[in-house]
Each structure stands twice: as structure tokens, then as C-alpha cells.
Structure 1
Amino acid sequence: MTLYLSQVIREDAHTLYAFDQKEERDLFEILLSISGIGPKTAAGIIGHMEVSTFQRAIASSDIRLLSKMPGIGKKTAERLVIEMRDKFKGKSKAALLPIPIGATGGITGDAMNALVNLGYNALDANLAVQEAVKTNPGEQDLGRLITAALQNL
């Protein structure tokens, strides 16, 4: 097994943080460079959502989604969006594109709207419906598509 480490040195402790993926470790180190974000909060952010979802939330300025993470309030979420946009420049443009919510019409758009109305955030709902469409190609029954998407959440 390969682990990617990040060492945090403070006055009273030397701490190692281990990550399964290099992207998680890199994001952790970027988050530490932002004022008001410490190792505990950075690890909480990474543990709460995938790196690609976090990048999309930053790109789409989804303050509501970011402020739901542990240790992140509205002001910190706003600061994250402002500071992280600059730090993500030069990264993969595909990963940073916001997900076009509601751009998909028909049954997939209806399924996404249903999940959002059930209380799921728009990014997670969109990803779940996209996965459900991949696993059930040609599904035309809205109820079955929503059920498959709920299983992905």
C-alpha cells in the first residue's frame, strides 16, 4: 500500500497526516496555506467530500455546500472560494467546470430536481443521477431512475 504523507510542524508537535491519493495530500497542503484553515479543518474537508466535488464547489462558488462541512462557516467558505480559485488555476479545466444543474432536460433533469427537493445538494444529486444513467442505460421510468440514483448517494 502506498500512502502519501504530509508533515505538519507546530511549536508543540510534529504530526504526520497520511492520504490514499496524491491529490488528497496536495489539496491538504493547499488548504493549510489558507489563513484560518488548520490541519484538523483541512482533514475534515478532505474526509467530507471528494477532491473533484470540492473543486467543482469552488469553481461554482457553492457557499452553501462548502459551509455544510465540519469547521466551515459562511465566512470561511467565502474565503475558501476566493483563495482557492487562484490556487486551482493551471489544474485540469475539466475537473473545475461547474456541473450544469438543470442543463439536462427530460428524465435526468426531473430526477436531479427530485433529489434536490428531497434535500440532497445539487452537486451530489447530479453525480448520483449521472452514475444511475451509466449503470441503467436507456432507463425511461423516472421512479426507477430516482431509486438507482438514491442508491448512489
Structure 2
Amino acid sequence: MWRFALALFVVATTMALSCPQPTPPEPEPPIPVDTKSAERKQLESAYVEGLYLKGSCVLPFDLATFQRAVSLQRRTYRIQSDDQTLYLHVRYTEDIPMTVDDEVECEIHYRLAAGESTTLIVKLVVVKASDEYLWLWNEFQKVGMIVQRLP
């Protein structure tokens, strides 16, 4: 009897090991998570050159009433109203950014109203780029700019 049980065990084990294994189902592709803030999305969808705070353009460049100056040697970008009451002055303290994901530290000086001047030292990342412009953004401070590329 024990021989029969042993033979049955050997046959059952051999059959079980020779059975093809089921193919596991394909894993579901991960659902993309959008981690961009609403303010960053506003900047990325904007097209007006200028300074953006919390997603809104607070100092738009207007070719009819503003002047623009850029200096590759000084690593500076500046826009100002013709009467110089409004301005944005950016000095790149490191290499000048060129492509998406480049990070750069900047000194930003701006005036939005008479007697109201602000200075920021902030690290920005290029979140979008075109042949002529760069979209720079700092998520923590919700500060961004659309600036003309330096030549």
C-alpha cells in the first residue's frame, strides 16, 4: 500500500511540475500625476514677456511704452517703462540659462509702483523655451518671468 501511495505521489508531483504556469496579467500603466501648480501652469500658458507673481503678469513688456536692454557680458536683462517708473532688472549670477530644466540663480530687482522697489535673490528653473524666449519659474516663491533669450 505504501508503494502505491509513493507511486501516486511521484506521478502527481511530476504532473504538477510539468504543467505550464499561468501568464501573469500585464501591470496597469501608471496614471500620470500632474505636479505643476496652477500658478506655474498660468505662466507656461502665457505669452507676454515680463514679471509674473503667483501666476499673474504684474509687469508686462509693452513695445510701445517700454524699452528692453540685454547684456551678455554683464549677464543682465532689463525692461523698463519709458519714464523709468516701472522696471524689471535681472542679473544672472551663474551661467545664463538656455534650455528646459536649466537652473540659475538670479538677482531680481523690480518696481511696480512709485517708491515701491523689491529685490529678490532666487533660484529659477527654465520650464519652457522657444527660439526667442525663456519661461523661468520658482515654485516655492511663485515667481516667474518670460524673458528674451540673451544673444
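Values in this text are rule-based calculations from the coordinates and carry no lab data. No experiment lies behind these values; they were computed from the predicted model shown. Cβ atoms are built from the backbone, for glycine too; each structure is taken alone.
Out of 1, 2, choose the structure whose coordinates give relative contact order in percent (Cα under 8 Å, 6 or more apart) equal to 14 when calculated.
So the calculation was done on 1.
Who wins on mean count of other Cβ atoms within 10 Å over residues 23-30 among 1, 2, i.e. which is largest?
Greatest value across 1, 2: structure 1.
Upon calculation of Cα Rg over 2.2 N^0.38 Å from the atomic coordinates, which of the structures 1, 2 produces 2.03?
This figure was derived from 2.
I have -5000 for helix-only ellipticity at 222 nm (-39500 (n - 2.57) for each DSSP H run of 4 or more, over all residues; to 500), calculated from one of the structures 1, 2. Which structure is it?
The structure behind it is 2.
Can you say which of 1, 2 returns 3.9 when distance in nm of label points 7 Å out along Cα→Cβ at positions 79 and 135 is computed?
1
Compare distance in nm of label points 7 Å out along Cα→Cβ at positions 39 and 143 across structures 1, 2 and report the one with the greatest value.
Looking at the calculated values, the largest one is 1.
Thinking only about distance in nm of label points 7 Å out along Cα→Cβ at positions 31 and 71, which of 1, 2 has the largest value?
2
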